[in-house]
Structure 1
Amino acid sequence: MRTGTNLPAISGYNQVVVLDSIRRARSGLSRVELAERTGLSAQTIGNVSRRLLEAGLIRESGKVVNGPGKPRTLLQLVSRGSFAVGVHIDPAVITYVVLDLEGAVVAHSRTRTPSPPQADQVIELMARSIRALIDDSGVDPSLVLGVGIASPGPIDPEAGIVLDPPMLPRWRDVPLRAALSEATGLPVLLEKDVTAAAVAETWFSTGVSRANFAFVYYGTGYGTGLVLGREAVRGVSSNAGDAGHITVDSEGTICVCGRRGCVGDLITPRALVAEAVSAGVLAPLPPRDDDPLDMRAVGEAFQSLAAAAGSGDEAATRILHSAARHLARALVVIVNLLDIDEIVFGGPFWEDIGDAVLEVLPHAVLTSKALIMKREIAFVTSAIGEDVAAVGAACLVLDYAFSPRPSGMLISV
């Protein structure tokens, strides 16, 4: 439970503590209930509530009788009091969402990532798409808090730079945050895509769910977002979650890192398409000298592979089940390392193969001789859907503005 403090120097922290408590109680909370939940005094709750009412972020929604005494007035979130834009950059597709203060998607769009993806072209496309989405949503632009970007790593979030993502070979040291902020006139936050997806899961969770989990992000690449104690694990450089080089097959192909059998080299859509071509399940992809990765063609071929498996093609099914077992070996390492009890799956390409993978993956994890703690582990698909990273990017903006964190108590000198 989040608790506040009564020190006047950190009233901003108290304000977001109260707002966060109201946000998580969809039916509303009275001032008495807020004091009980946050540990703040009745006077502080009264002062903070007044400021939030004046700002249009909460409203009085009615009264409730709870025992003797006068009825209590409920306070509820004004969902359209603020908005945030989320953008997810994938080498195949760019997704855009506008979220209200409750996290509901009020507008959504997608564009193909230019091929080959030149940084300046992508930034220009993103800026146009963001402006168009805000206009089409009918949202008052003055209520848009900012833009969150979920980008492939590695990134430098302090400088706002995308460093050298392996699936975007023409991107190197791209000052994405500054460029997009200048193009849109909005504040911009930059986050690694797997971390953004994990943030989305915690933002929408209630009770004890999503307290300690790994988010398996399956898009053009593979990564793992990590949450411990309901806080996203970012690491020293905010690039935690790069689990692609966990070795899962000692006789596998040689990875770019020089080792054999790295999970990220074996289970990505491109790797599975190549395996399906070798097995005769798919026809060879046409070569493109200007874009050797050609993620658009890979994506279409991957959907054909998933459709073949869904139709009962045994060779296609074997490929997906083999990928599931590779992934299971990597997840055993992560579960052992972090002592987590929940694994959430999602990302742009997960929906295509999720059912086939989950036919074998849970059993492979739970029966692994390498698994240390033999206990129940939940394996669930994200309810947010394939746009989870974009939604998470927008949640980052809301989280930054409205979720309490101890750093908000620090006094600058």
Structure 2
Amino acid sequence: MSVGVVGAGISGLHLALRLQQAGVPVTLYAERSAEEIADGRPQNLVVRFGHTRERERALDVEHWTAPEHSMFGAHVFAPGEPPLRFFGALSEPGSAVDFRIYLPRLMADFEERGGAVDPVVADVESVVELAERHDLVVVASGRRSITDLFPRDASRSPFGEPQRILTAGLYHGIAPMETTALHFNLCPGVGEVFSIRMLTFGGPVHGMNIEAIPGGPLEALVHMDYQADPAGFERAVLTLLAEHAPALRERIDEREFGPARPVDLLQGGITPTVRAGWTVLPNGKYCMAVGDAWITNDPVAGQGANLGSHSAFTLADEIIAGPPYDEAFCRRAEQRRWEYARPVTEWSNAFLLPPPPHALEVLGRAGADQRIADAFIDNFNDPPAMWRVLGSPEGAAAWLATFGQPASSVGAPG
């Protein structure tokens, strides 16, 4: 048997490496070479949480283990009377590495172990052609020309347009925290601002993602051309951060602030979408979807790459169990993956809406009790556990009750 994997993002690479590890003949088909990925714009700003790093260790591709490449928790800020401000620690450190470094390194790992990475034009015709060469083709590319193979699942896709307009980039001039941590600033009615120290070309800088509610003041950034007016763009970012994310603005030296390189900016919007997890090709063979070809979530909950890795491992288990790769196989594999993907998707979508009272209560308690703050942030590494807490008033109440009477906050590092 042989498998073709189309797409060299984290989902495609983790799937191909896992199959290779199990002795399954697999060819990876990449839309861009390693050099083209390294030279391009960032496609995302990714934090890989502890469970994803465990899978990397299982694949023997954990190349970034130094403390300066790790993230040890998250600071949460929100305005109010009084304002919300707390730090929560992760029991297992996360990691933030520019995917323009990460993906080419894993492509090299796959090739060094005997795998073939072949170029492909990612479209429906190519997938049909590849299906003639392999027992199963898995699409791990979110490119529109290929995701049309997998119809949108309206019952699992509540939004028909982007709920946030994104301006993301890698920046100099943001002072590091004493303890490397995610900076998560909630801006009610306006959006969210995230910042994390990331390893990129030339060393660590800060990755910052500004998520604007459409029509709000933060959206203006996505319509600005940095190369046409660098100083104007930087002034606009600093002005908006001063008003909506002042704790982050305080850490910025405006004399040094600016994108690490002109190419290091990403602007646009994402429509959260769940598509069919499999399809029948015109030649009668079956084709599976994984990663962004299957589920595209807004990055507001930081789960895209982590879900892609988890789904790839689950699908690999099903493939390794052996053929036939028929309709029963496809249904079984999709159901297994959806058991984990459902809470990730529902949580990510809920994060895009105004928080309900029980979610506000959880945040408020986290601000007053360090145990709750740590447990809340640690649940970013366990999305099903997080959704059991935030998915209903009953779940939140039951979780908060496990901590008993409120304990005094012990403060935050950094």
Structure 3
Amino acid sequence: MAAKANPAGPLAGVRILDLTSVMMGPYATMILGDYGADVIKVESPEGDVMRHAAPMRHPKMGAMYLQGNRNKRSIVLDLKKPGGRDALLRLAATADVFVHNVRPAAMSRLKLGADHLLAVNPRLVYASLHGFGERGPYAGRPAYDDLIQGMTALPALTGKVAGEPRYSPATMADRIVGLNAVHAILAALLHRERSGEGQSIEIPMFETMAQFVLGDHMAGRSFDPPIGPPGYSRLLSPDRRPYQTSDGYICALVYTDKQWTAFFHMIGRDAESQPDPRLTSIKARTENYDFVYGWFSGVMKTRTTAEWMRLFEQADIPHAPLHDLDSLIDDPHLAAVGLLQLIEHPTEGTLRVAGPAATWSRTPPSIRHYPPRAGEHGGEILREAGFSDVEIATLIADGAMIEADPAEPSPIA
């Protein structure tokens, strides 16, 4: 029996020209590819920056690139050459989405701004992902994940509880902004389906992350005039962290009055005639987070991790193990739901990737294609757009399109 083909996905038939690199944009377009879109990754002659990030088996096939670029086809165009730019415009004429994370001034110099592309294709959704909104004084500045984290106070918030500012050990800004780009693009496509109108949309990193952080931490400055300082006291309490037990660590959150009652019974404190008033109601606890987390931390050190896991399970109190990266990858729940999938790559061998997390009853996302080599599909993509073999050969001879290097099979492990 033939293997069952992966379903087309809810975005089947949508074509996306993806001029993004690093992580923010490629993460967004990977999700759209998982949803079934035909994502054409348009790369410069140097290739996506993350292609060069170790570890890797072969040049230009770094692990971070492989984790963010499945379900895409690659074409390498030199947009500084007239032939490369003209080829891109011909591709844009029939595309649904054009997405880039190039600074607007550079796109303007290339004559690839929103006005240029929408003149070619009025139904196009033109999505710009960059550091700062074009109406503010920071417009045009370079931006990376670390810089945006710093500007939106995340390292400073960490410093308030850890003693020194530290960046998050994840590309938090890139991925959060990438997720926002996904829903912005989908909403623009929905508008186009209803109205027939394309449009340009701007997804700026700084503003998007400022909204994300301030949603938690506006606090007293939510009011005008302010009634207190900014900062959500629960998130900034120094003892809000994985709790040390007598032999390790555990994550737990005793939150509701019902859960606190069960916890007091669990530890034999429910019979106390005069419990500390700072622990007796949700209102009192929210006004005394530092005391509550400090007190709870002391109690957690009195038993082993296994004992607490068993007791919390019995009392239906939210808890979880403290994973490291290896134990996360090997988590039995992730194995059971099939989040981590093995895919075969013709040059890189067997790859383990985190697949789509959501489940769909009719049009589920899927992994249909391995991350491409740079320029792997250039000729194929141009022929689909109506280019003749002579035109393609001319582009290659002029250096406006660069073909993929000959494939080298994966080394035997």
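Here, each number is a calculation from the coordinates, and none is a lab measurement. These figures come from a predicted structure and were not determined experimentally. Cβ atoms are built from the backbone, for glycine too; each structure is taken alone.
A compact table of results
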read-out: Read-out distance in nm of label points 7 Å out along Cα→Cβ at positions 96 and 232, computed value 3.5, structure in 1, 2, 3; value: 3
read-out: Entry that produces -0.27, -0.37 once log10 I(q)/I(0) by the Debye sum over Cα atoms at q = 0.06, 0.07 Å⁻¹ is calculated, selected from 1, 2, 3; value: 1
read-out: Value 30, 22, 13, calculated as semi-axes √(5λ) of the Cα gyration tensor in Å, for residues 224-343 alone, assigned to which of 1, 2, 3; value: 3
